[in-house]
Structure I
Amino acid sequence: MNTLKSLILSAVCCIGLNSFGMDQFSVEEELSKDLKTSRGTKAKVADLKDKAVLLYFTASWCPPCQKFTPKVVQFLKENKDSVEVVVVSRDRSKKAATGYLKSKKANDFYMVLPGKKSDELSKDFGVEGIPMVVVLNKDGKVVTSNGRSAITKSTDLPPDWVK
């Protein structure tokens, strides 16, 4: 039975987001009430307009996230005119989430605090492990659910992320 379950999970993961209906995402509709600055204060969704948005699923307690977050910080620094990062926190508290971003010098990130909306986004995008980066182009189209791979390799912005 476990072998069958593993095969099904592997197949589902390989199918990708589009099969779950998440080929388009309205940043304005979905995040307008929940978007915060890295300090946990209210942010404007309009600040994300006309840029690629990286939904970065992460948590302070996750060792791979702790190693990867500085790469995301550098990636944003190199591509600030074209990209914004929205952390979808998988932490258990606002204090842990904001403290983590502060410790990683992720001061220019936006975030969705732990809670109902971060749980919904994780479910909608099929997050089974973190860190995970879902890339949305400026029109809200899902470009990839494996942005982590590109960011790990280079700080160069892949051209299809901003189309």
Structure II
Amino acid sequence: MSSKPKNKESIIRKLSTHFEEVHSLPPLAAKIYALLVMADQPTYTFDEILEYTCASKSSVSEQLNCLIDKGKVEFETKTDSRKRHFKTNLNYLTDTLKDYKNQIEKEIDVINEVINYKTNQNLDRELTHILKEHFTNTHKNISETLQKMSQIENKQNDEK
């Protein structure tokens, strides 16, 4: 089992690598997104992100726009400032699960095609059915989790 990260920086590094590998984010976008996910303040300004990443203005701007386009990050402009303040999209956990659910649905579709093709090959067909069952159960679990998260989000919105 992997060792538990000891501080915020190590968690950000680990999360950044995860976003690169699993979500196919470019390294700088992954680093920015990890910073915002682990934020210990409500928002970060462009200058704060620039200072943290030690990257060029154009690179940071490009990657922030990429994250905004993907719906992972949003920004607000405060009334007393012209600066944009960046934060994670509040639905990023739900959106991540929805993306995973979509991937599982594609896996199930492909497995169904394989099962239909291998009608005369019992051993492969049995193994494929086991894999399909796994993906179907995963899909069901994700759907149930999304429903629970939606109920919590609705409750939080009602309390506002």
Structure III
Amino acid sequence: MSRKLGNTLPDDLFERLRPQQTEAKLTKVLPLCSLDEAGFPHFCLLSHRELAAKDRRSLRLATYAGSSTTKNLQRGGKATLMVLDEEMSYYIKLNVRQIKATMQTAPGLSMFHLEVEQVIEDREPQNPITSGVTFLNRDPKGFVDFAAKTFAELLED
């Protein structure tokens, strides 16, 4: 059963989205949904190196500059992020604003500020989620190095 939690990230979700890279985060997928030009849901599969919580009310996002997701976010200004993993199931409704068309640390990426509009928890205690979506990370060191560079720029004011 889902319940609305307000516009602040709860402790477990905030910790999950903080920019510190841990072994557990290296393979996690974070689905982001925007709307395409025809009004259909369009999903983008993010990793923890492209998204970070700046504080409990805002996140920063890096997307490929010419991608459909970037165009959708520029045009629509709204998105929903899903964080689904063991014992965790949240949907975060977001207001989106582009900050940079091109990031300095990663010239192929655009940067967005995401303001938390609403957090929804979707948890069923009798039937808990047992895992989230993961990917095979073939270069963990490169992943962490890239994340460190982008996080510095994503989190600056």
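None of the figures in this text is laboratory data; all of them are computed from the coordinates on show. Since we're looking at a predicted model, the values are computed, not measured. Cβ atoms are built from the backbone, for glycine too; each structure is taken alone.
I, II, III: which one has Rg and Dmax of the Cα atoms in Å, as calculated, at 15.2, 50?
I
Out of I, II, III, which one gives 2.1 for distance in nm of label points 7 Å out along Cα→Cβ at positions 87 and 127 as computed from the coordinates?
The structure behind it is III.
-24000 is what came out when helix-only ellipticity at 222 nm (-39500 (n - 2.57) for each DSSP H run of 4 or more, over all residues; to 500) was calculated for one structure; which of I, II, III is it?
II
For the read-out P(r) over Cα pairs in 5 Å bins from 0, in percent, for residues 39-102 alone, a value of 4, 14, 28, 30, 16, 6, 2, 0 was computed from one structure; give its label from I, II, III.
The structure behind it is III.
Kindly point out which one of I, II, III the value 3.1 was derived from, the read-out being distance in nm of label points 7 Å out along Cα→Cβ at positions 119 and 135.
I
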